[in-house]
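Structures follow.
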Structure I
Amino acid sequence: MAALQSGRLDDAERLYRKVLKAESKHFPALVMLGLVCAQQGRLVEAEGLLREALTVHPGDPGAQFNHANVLLAMQRHDEAFAAFGRALALHPAIPEAHLNRGGILMMRQQPRDAIACFDAALQINPRYAEAHCNRGNALEALGRPDEALASYDRAIALNPQQPEFHASRANILHRLRQNDEALAALAKAIALQPQHPGLHLNRANILLDLKRFDEAFAAYDQAFRLDPNLDYLEGDRFFAKMMICDWTDLAAENAHLVAGVAAARPVSRPFAFLTAQAPAAAQIQCANMFADRDYPARPPLWRGERYDHQRIRIAYLSADYREHPVAILLAGLFERHDRSRFETMAVSFGAAGNSPMRQRLMGAFDRFLDVHDKSDGDVAQLLRDMEIDIAVDLMGPTQNARPGILAHRPAPVQVLYLGYAGSSGAPYVDYLLADRVVIPEAERELFRERIVYLPDSFMGADSSRAIAAATPTRAEEGLPPSGFVFCAFNNSYKLGPLIFDVWMALLNEVPGSVLWLSGSNESAERRLRAAAQARGVAPERLVFARRVARNEDHLARHRLADLYLDTLPINAHSTANDALWAGLPVLTCRGGTFGSRVAASLLTAVGLPELVTDNLADYTALALKLARDPDLLSSLRGTLAANRNRSPLFDTARFTRHIEAAYLTMWQRAQRGEPPSPFSVPPRE
């Protein structure tokens with residue numbers, strides 16, 4: 001015992017083995033040798049020794065507890081949970097056993113049951129700081145942030161030197177939008193443990209959300225230097241780097257990221273990985289790994305019951321019922337649903353707000369449910385209790401999404417639509433709504449979801465969107481009084497050196513022309529101006545658009561542009577839809593992924609397939625031709641103007657009929673007890 005307590009593990013092991021050689025069933029020696037092996041990381045041997053000890057004295061609570069701890073370290077969670085239970089049955093006053101059972105319940109996504117365990121630990125020891133912190137984690141998972149914050153505050157009061165407590169407090173403050181306080185809490189955590197990569201990662205996430213992009217990248221980079229293998233960090237860092245248009249060593253870093261996904265390592269979240277040059281199969285593999293790792297299927301709430309409703313019940317799940325591209329595109333669909341056949345519910349788990357779009361959306365559904373304060377399990381149970389027929393995820397694996405809701409299988413039919421240009425990766429999502437341009441037939445089998453082909457474009461659009469009558473002057477928008485205006489209002493993370501090289505070549509070839517870009521990111525603006533100068537283009541020929549409050553004013557200023565230039569490897573999506581609705585031709589280069597074919601889908605549906613190219617050489621040549629041939633460009637504008645109110649792309653009523661036909665087929669298959677299967681929706685006039 002003295003050797004073990006003094007840390008002389010080798011000496012202790014020799015002594016215990018000597019005892020066991022003389023008496024193989026010596027209970028204390030079996031237990032103590034098991035603990036020595038556990039401390040040395042020899043978990044399989046430790047588990048065997050402790051299991052052997054329990055055959056000698058199964059009624060010893062300490063041995064049961066130590067065995068449970070080893071099982072937990074081996075990630076044999078169900079066995080560990082049962083073993084902690086046996087220890088508590090023998091001796092209920094072991095607070096650590098209650099704590100560890102609660103931790104396992106949290107891994108099972110059972111936060112309500114976990115709270116009971118943490119409360120039991122605190123009843124034994126009210127000053128158990130770890131139990132207060134873990135209780136806060138459970139309350140956060142249940143959507144009770146104020147109570148969670150109180151638990152974290154109590155943990156810190158008991159042990160202010162524990163960085164984890166400050167980090168947990170920072171996370172909940174961030175969720176409560178108290179970001180200055182969140183950063184202050186993280187600063188305390190980092191001061192206590194400056195070499196902890198997870199703390200720098202948390203700080204980076206908050207800074208990114210605050211759009212403090214340079215600081216965010218620096219924090220990601222610091223975390224990456226400390227631990228380049230931290231889950232998802234490499235992809236988060238890559239995304240932040242793309243946001244600020246820092247393209248140093250980009251090819252090598254892109255290749256390393258793609259290789260990490262190919263090796264089945266958790267190097268990136270799916271959305272961040274969209275910014276990389278990667279094939280469709282790699283993007284889908286990334287989504288599959290993310291879903292399996294972070295949002296595995298839970299025990300299903302729906303178990304094959306057949307509902308008998310007068311109307312098909314559809315629930316749309318989103319955090320973005322606000323002034324957001326998805327809401328702007330789909331508001332018309334929500335309003336036009338056939339209420340005689342469909343009962344629609346909005347399930348909102350984002351910030352409420354009081355914008356005109358929020359108010360419009362609250363009136364667009366039969367029911368509007370604000371569930372931001374409910375856990376994934378509680379929301380799933382709500383959907384099951386409401387007997388939802390079809391649950392539609394409008395987000396996929398994007399920021400603020402809640403994939404864990406559908407992981408509980410609350411509905412007979414579960415669908416991914418629009419918010420993410422790719423796969424959910426989840427085996428419990430039955431269908432993905434697409435079209436034959438964004439997902440060719442040859443790629444259908446890559447997806448876990450069954451692909452449902454809509455007849456025109458997969459992207460809905462609201463034909464009632466207003467465009468302001470007044471057009472701003474060129475001077476008001478910072479544009480020169482004359483000259484060709486190339487335009488690209490994409491987010492900065494979609495800009496890379498390959499497409500930027502093409503754009504700078506165009507500016508060099510078209511005298512007096514300018515490139516009009518989104519102006520929402522000063523960090524990117526600074527680097528893009530420097531990149532232009534390095535390519536022989538005066539920095540002032542890059543014009544960054546000012547922010548405008550109203551979408552209709554943003555649409556109106558498209559009249560000042562001559563040609564919208566699309567990006568690669570990820571296209572303009574809602575921004576391309578905006579440009580076409582505003583009457584601005586879009587030139588695209590079709591790539592090899594869903595996200596790089598979206599503009600091609602839109603142009604095909606609006607009757608301008610001639611603006612779709614398949615390589616950057618053709619893209620460049622066509623851009624130059626259009627810039628130099630005003631008659632050709634005017635003809636394309638005329639075609640777009642004529643097609644705007646008669647093409648499938650902007651026919652909201654037609655699109656609604658198509659998506660309803662898709663829902664009806666899905667529902668009928670489920671009613672017949674048939675498994676999900678891919679199908680195509682025939683065109684309906």
Structure II
Amino acid sequence: MSATTVGKKASAAVKLVLAIAVAGTLVAGLLLPVLGGVGIAARNSTTLLDDTTVLEEDAGVEVTRVLATDDSLLAYFYTYNRTPVPLERIPLVMRQAIIAIEDERFYDHGGLDAQGLTRAALTNLQAGAVKEGGSTLTQQYVKNVLFNQADTDEERQAAIRPSLARKLREANLALQLEQQYTKDEILEKYLNVVFFGSNAYGVAAATRVYFNKMVEDLTLPEAALLAGLVVNGSQYDPINNDPAAATDRRNLVLDRMAEQDYITEAEAEATKAVPPVITPGADPPRNCAGAIIGRFFCDWMFEYLTTAPPRGLGLTSKQILEDGLTIRTTLDPRMQRAGDEAVRSQIAPNSQFAGLFTLVEPATGKVRAMATSKVYGSNADDPAQTTVKLFSTPSSGAGSTYKLFVAASALEQLKGKGFTLTSSDPYVSRVYRNEEEPDGKYRVSNAGNYRPTLDLETALYQSSNTYFVHLQDELGSVRSSVEMGQRLGLWYPGDPRPERIIAENNGSFTLGPVETSPLLLATAYATVAARGTRCWPTPIEEVLDRNGEPQLDANGEPVVKNDNCTADVIPSGLADTINQILLKDVGCCFPGQTGGRARIEGHAVAGKTGTTQDNKGTWFVGYTPQLLASVGVFNPDTPTSLGDRAFGGGIPATIFNLAMTPILGPMPNAPFPPSSRKYDQGNT
């Protein structure tokens with residue numbers, strides 16, 4: 001502890017003793033009704049001489065702002081509705097009103113007011129009960145801060161429970177604050193923390209709640225009303241409790257302002273003659289349920305913020321709700337709206353099926369949009385609403401989008417894109433088993449007519465089932481294909497599913513029956529789009545503390561480290577060859593392609609369709625080097641067939657086209673690099 005701090009504490013202690021001595025037995029009369037006994041003071045002696053470092057986190061409770069890429073507001077996170085403002089923004093009439101009713105000698109005393117204590121004691125003795133407090137604004141500020149810092153109901157009750165120990169501690173801290181700050185600084189702090197009712201903490205929030213205006217615009221009647229509420233914000237709340245009592249308090253404030261010459265008696269009487277006009281403002285958009293746009297994105301973002309590194313930032317809910325952070329997200333409102341419109345044009349919100357559009361930026365992992373046909377909400381009677389984490393939760397299989405992982409594995413083993421196989425239809429696997437069949441053999445058929453002899457390139461963009469199970473036979477097991485999915489980002493590290501799939505060694509892996517996260521499917525394909533750089537998805541650009549500085553972790557490092565990318569998880573040449581193959585699934589005009597509906601004029605788009613068994617999920621993943629979108633349509637609650645004619649090149653490809661046409665519109669065409677001769681030719 002520094003010598004300066006010791007000196008301040010000693011000086012404050014001396015002043016505390018003198019103030020109590022001056023007030024004498026009359027002060028005791030004020031304190032007796034709330035006296036917890038000398039024993040309580042003794043038991044709490046360790047806190048009686050606290051210094052003001054316990055108030056440094058004065059605020060505690062500030063509103064956290066969540067912003068989009070264009071700095072527009074997405075949502076506020078808060079427990080208490082509080083937005084601090086500098087004193088110069090608070091009208092003089094508001095300052096005068098609060099001083100008149102709460103601490104008329106504010107600018108004259110040193111933190112404790114012996115005269116005020118004496119006056120309050122006399123009033124209380126005459127009434128036979130506690131009718132008037134003797135606390136100064138500085139003491140009230142201390143009390144409010146200690147209350148707001150409490151983490152539990154028990155701690156909050158202790159912060160306001162009548163006791164001599166609490167009173168002495170508050171008095172000591174008040175005296176120290178008066179040595180550390182100017183009167184105006186203390187008044188500013190007080191007006192930014194005091195409770196006005198209706199979950200409004202601080203005068204700026206109260207002005208919005210009761211009058212739907214900026215604090216700078218407060219008038220005399222409004223300022224008097226607000227000043228009257230601070231004695232008990234809940235009891236005098238004019239919206240939710242007792243407007244008549246709030247009016248009486250307002251009138252008392254006006255009388256006090258006239259007595260202290262802040263206004264004339266005529267002004268006071270004229271104002272009292274007019275009933276208060278309350279114009280309730282809407283609550284700030286609170287948490288993800290109130291987000292202006294991208295509510296499912298917001299929900300995933302909150303999960304990301306509170307998940308421990310490396311999959312998240314490791315913040316606590318309390319930090320997010322109370323520390324006044326500024327969270328700049330990766331969400332692009334223009335792209336989000338385009339996705340919303342596209343999905344909802346194809347899938348009705350009250351449909352049993354959900355349409356999902358997940359947009360990510362290859363080479364950074366920044367998630368630009370999460371659009372769905374569903375409405376974020378918890379009303380069980382509304383089929384349109386859900387709070388299921390649709391984008392991050394593995395649910396539906398992703399069908400033939402998994403052929404990418406088998407193809408990439410084969411190409412890495414230098415099979416070459418011209419690797420040719422002749423496959424019967426149905427094809428009977430030589431390697432994989434199906435114990436549900438009487439003979440135990442695994443059979444697969446095509447969905448449509450395919451030539452029996454195909455090379456790898458054609459089989460991939462035409463999506464031949466028989467070829468790819470045959471190709472898995474050539475690879476000997478699913479291990480290399482599953483491990484390719486791992487490397488690309490189909491599963492987070494530590495997920496047990498890849499090892500389970502390898503152990504089961506099911507030939508159906510290439511047909512994508514495995515429950516799949518739409519977000520991680522996008523991540524895996526984005527790794528290919530980024531030429532082998534895998535970036536785990538992130539919703540965050542930066543997190544700033546209440547002072548506008550980077551939010552730090554327990555080690556003093558910024559919580560946002562931008563370390564979510566790993567280069568060369570596959571060779572860039574391998575990615576180039578795959579990209580050139582998948583361009584043929586979308587671009588004009590390749591026979592047998594399945595993703596043609598996703599074509600966007602003026603842009604080179606690669607892609608892959610997918611349809612699960614019995615048409616219970618349909619998918620399309622499409623991308624340019626700049627942006628990638630995974631689109632899925634499925635029932636998130638119960639696997640349900642979309643119908644015999646549903647396929648990934650239908651509604652999902654259409655949604656991609658409708659969303660990406662306006663998204664890519666202002667962007668220049670970005671060509672893919674040419675394919676690699678090494679992986680084109682292989683060892684053949």
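We did not get these values from a lab; they are worked out from the coordinates using the rules stated. Just so it is clear, the model here is predicted, and its values are computed rather than measured.
When relative contact order in percent (Cα under 8 Å, 6 or more apart) is computed for each of I, II, the one that comes out at 13 is II. Looking across I, II, the calculation of Cα Rg over 2.2 N^0.38 Å that yields 1.28 traces back to II. When helix-only ellipticity at 222 nm (-39500 (n - 2.57) for each DSSP H run of 4 or more, over all residues; to 500) is calculated, the result is -16000; to which of the structures I, II does this value belong? Computing helix-only ellipticity at 222 nm (-39500 (n - 2.57) for each DSSP H run of 4 or more, over all residues; to 500) on every structure in I, II gives -16000 only for I.
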